[in-house]
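Heads up, there are several structures right after this.
The numbers here are math on the coordinates, done by the rules we state, and not lab data. Given the structure is predicted, the values throughout are model-derived calculations rather than measurements. Cβ atoms are built from the backbone, for glycine too; each structure is taken alone.
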Structure P
Amino acid sequence: MALRSWVVSANDRDCDFPLENLPYGVFRHDGRTRVGVAIGDRILDLRASAEHGLLCAVPCDALEGCGGQCVNGLMASGTRASSILRSRLASLLDERAAGEIKARVEPLLIPMNEAEMQLPAVIGDYTDFYASIHHATRMGRRFRPDNPLLPNYKYVPIGYHGRASSIVVSGKEIRRPCGQIKPQGASEPQFGPSRALDFELEVGLFVGSGNSLGQIIPITEAEQHIFGLCLVNDWSARDIQSWEYQPLGPFLGKDFATTLSPWVVPWEALAPYRVPVAPRPAGDPGPLPYLHSPSAERVGIDLTVEVHLETRSMREAGTAPALVSRANLRELYWSLAQLVAHHASNGCNLRPGDLLATGTVSGAEDGSEGCLLEMQRDGAGIQLPNGEVRAFLEDGDRVIFRAYCRRDGLPKIGFGECVGTIVGAQEL
């Protein structure tokens with residue numbers, strides 16, 4: 001049965017942030033940057049909560065993290081400390097809290113519409129994976145119709161090292177990138193604005209406690225290193241990407257911008273929504289021993305992910321954004337635990353605040369593709385409800401990602417929104 005909070009907005013059935021969620025984020029209000037947790041349409045200031053003596057019995061390392069300007073300190077405190085903190089926060093906000101507690105906590109709640117959200121963490125490193133076999137197959141079919149998946153895909157989680165410095169928080173405008181483009185049939189490339197700008201619907205995991213250089217993370221312990229999840233839009237300039245990606249993979253076609261949702265949903269909050277991920281097709285090889293554990297390797301999250309698209313014309317007409325994709329994280333070929341274990345399998349040291357993204361989350365059915373390039377049929381774009389057609393993004397287009405867990409008898413655990421609006425390229 002769902003819990004209830006004395007913060008009335010948290011009890012709404014469609015609220016993203018009920019008492020069972022309590023995601024972490026960083027907000028700016030009255031000239032101060034603080035760490036907070038979302039509850040309904042409010043943000044609880046964690047530094048102020050600590051200063052007012054409300055976080056009693058919280059371990060010192062987690063308590064210290066509450067006073068920072070990023071969530072890294074809480075991420076580094078470990079699963080036990082963060083669990084104790086979550087339990088204390090839930091007791092402060094539960095409708096059964098004593099009147100004296102409510103009177104002390106209520107002044108520390110900030111209306112969300114008065115706060116400016118920041119990136120939740122200082123991201124030292126960013127790795128993007130390719131964990132959806134449906135996305136990999138559709139993309140590969142464009143270049144290798146008879147053999148869309150490369151031989152290593154079913155053995156190794158494929159990833160590349162992204163650019164941490166160009167990660168931005170939801171709401172930041174995205175400038176159309178320029179780069180080298182080789183039009184079809186041309187003998188030489190040219191330099192100019194991308195004409196094939198795309199979104200990629202992804203889920204990101206933030207590393208909590210890390211590992212020392214040279215030390216592996218066993219698959220059975222991988223989830224203990226996951227602090228929480230967020231939404232990721234890995235913007236991609238397909239025309240730049242297609243010319244530059246061989247032989248070393250993605251570069252300028254992707255690292256001009258990556259957008260994150262501002263709230264990090266704790267791994268602990270997602271426990272009731274754990275499900276088996278989609279089974280591997282008959283005949284596929286099993287994972288190698290270091291990626292194999294019946295208790296961890298094939299456990300996923302029943303997380304629905306959506307893409308909504310709003311064009312400039314729709315916005316001016318007051319038309320609601322159009323739902324263009326809906327998929328589920330449980331359909332990944334490689335689980336989140338396997339991504340963590342593989343990343344550290346060579347002794348690579350993961351650190352608190354490092355970001356690992358799933359790659360584009362796509363399903364097998366039409367309407368579950370996580371990017372525009374996948375949605376195209378015979379080169380034609382998708383038609384929106386107002387009659388507009390999009391093969392790729394145009395200036396003024398706004399892309400909105402949403403995600404949520406929902407199950408009978410349990411509350412909705414939402415992720416908020418991950419939003420970016422395309423603006424024109426810089427003039428040369």
Structure Q
Amino acid sequence: MADEIPDQNNKTQGQPAQRSAGPEPTDPRIKSRRRFIVIGIVAVVVVGTLLFWWHSTYYEDTDDAQVDGHLIQISARITGHVTKVNVNENQFVEKGTVLVELDPKDFQTAVEQDEANLASAEAAYEAARVNVPVTHVNTGTTLTSAGVDVSSASASVAQAEKQLQAAQAALEAANANSIKTQSDLERYTPLVKNDVISKQQYDAAVAAADSDKAAVAQAQANLQAAQDGVRIAHDRVATAEASLQYAKTGPQQVAIQKARADQAAAVVQQAQAALDQARLNLSYTRIVAPEAGIITRKSVEIGQNASIGQNMMTLVSLDDIWITANFKETQLDHMRAGQPVTVSVDAYGGRKYDGRVTQIGGATGSVLSLFPPENATGNYVKVVQRVPVRIDFTDPSQIADHLLRPGLSVEPKVRVKN
């Protein structure tokens with residue numbers, strides 16, 4: 001200080017003290033000022049210490065944090081020729097905006113072909129479906145008719161056998177008559193030569209013999225016809241019985257027809273699925289934005305032939321964003337999901353956002369890196385590890401202006417104690 005304090009020892013020795021140009025050090029104003037300064041310094045230190053203790057006890061923060069979001073890779077789901085590109089680099093697009101258009105002609109033709117196939121399959125199914133009740137009625141009628149035919153054929157057999165018996169009896173009678181007339185003719189022959197009987201009687205005997213021979217031949221023919229009738233009647237019975245057996249398979253025929261109808265229905269479903277796929281492929285010729293965001297890394301141009309899975313551009317989603325904060329492992333003792341967070345964004349002069357802790361990472365960043373550290377070499381040095389913590393925004397209106405971008409640096413402050 002500019003003021004010189006008198007030497008107390010000089011006073012005791014009786015030597016005169018040197019006086020300074022300023023006031024005496026015993027001036028109450030100087031003592032008050034010194035006391036105020038000391039008290040102020042002590043108060044600042046105490047308050048600073050209390051604030052540091054309060055902040056370190058109730059809050060945890062880090063500057064190793066950034067905004068995260070979805071980087072959506074836009075690619076083609078079909079192979080096609082690019083006819084339109086409707087966006088530019090760094091352009092903001094809304095959800096559903098058509099980004100790229102492919103030539104739809106081939107896919108429209110495929111849709112028309114599948115529509116025709118579906119119509120054909122539906123017609124075949126309708127015919128098969130209608131045939132099921134028709135087959136059911138026909139097989140029932142056929143079964144009844146076959147039963148009647150068997151009964152009629154059996155009756156015809158009995159009738160034919162009776163006709164055969166009658167033919168056999170007629171043949172026997174004809175043979176008997178023929179033998180009698182032949183015997184009479186043989187007796188009349190010498191008599192006519194000796195003029196015992198008249199020529200007229202002899203001619204009558206000859207005619208009777210010839211007539212009886214003809215009757216025998218006719219009876220034999222009738223017998224043969226009767227035998228053939230019996231055989232034919234038996235054949236009719238066999239045919240009727242076979243028809244009856246076939247008619248009894250009516251339920252199986254109905255089941256077969258129903259199976260054909262079911263098969264036709266399956267073909268209809270296949271044709272419908274093919275048509276649905278063709279329509280999907282046609283819709284894939286218009287590649288739309290799945291979310292609102294900004295277009296980056298655009299690599300597609302008009303006239304290009306796109307292939308399935310080819311990356312055309314990247315869409316940075318600005319609606320679904322969050323904070324990834326890498327906290328030291330020593331800061332996680334009291335950190336829990338659901339705790340409130342205040343996020344300060346460097347890009348906008350420390351603008352504040354409200355959030356909450358959503359998830360605490362399952363492993364440290366070093367373990368999740370491409371080359372995890374190898375600590376079994378014997379030269380281990382302990383390094384404080386960091387764990388990624390996800391923080392979600394709690395007020396959607398704060399991020400509705402789409403100012404936040406993935407990768408921006410932020411400083412989150414988590415209240416770990418109430």
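Here FRET efficiency 1/(1 + (r/R0)^6) of positions 48 and 304 (r between Cβ atoms, R0 = 41 Å, to 0.05) was calculated and came to 0.05; which of the structures P, Q was it taken from?
Matching structure: Q.
Assuming -0.56, -1.00 is log10 I(q)/I(0) by the Debye sum over Cα atoms at q = 0.09, 0.12 Å⁻¹ as calculated from a single structure, say which of P, Q it is.
P
Work out the source of -4500 here, i.e. which of P, Q gives that when helix-only ellipticity at 222 nm (-39500 (n - 2.57) for each DSSP H run of 4 or more, over all residues; to 500) is computed.
Computing helix-only ellipticity at 222 nm (-39500 (n - 2.57) for each DSSP H run of 4 or more, over all residues; to 500) on every structure in P, Q gives -4500 only for P.
Work out the source of 30 here, i.e. which of P, Q gives that when relative contact order in percent (Cα under 8 Å, 6 or more apart) is computed.
Q
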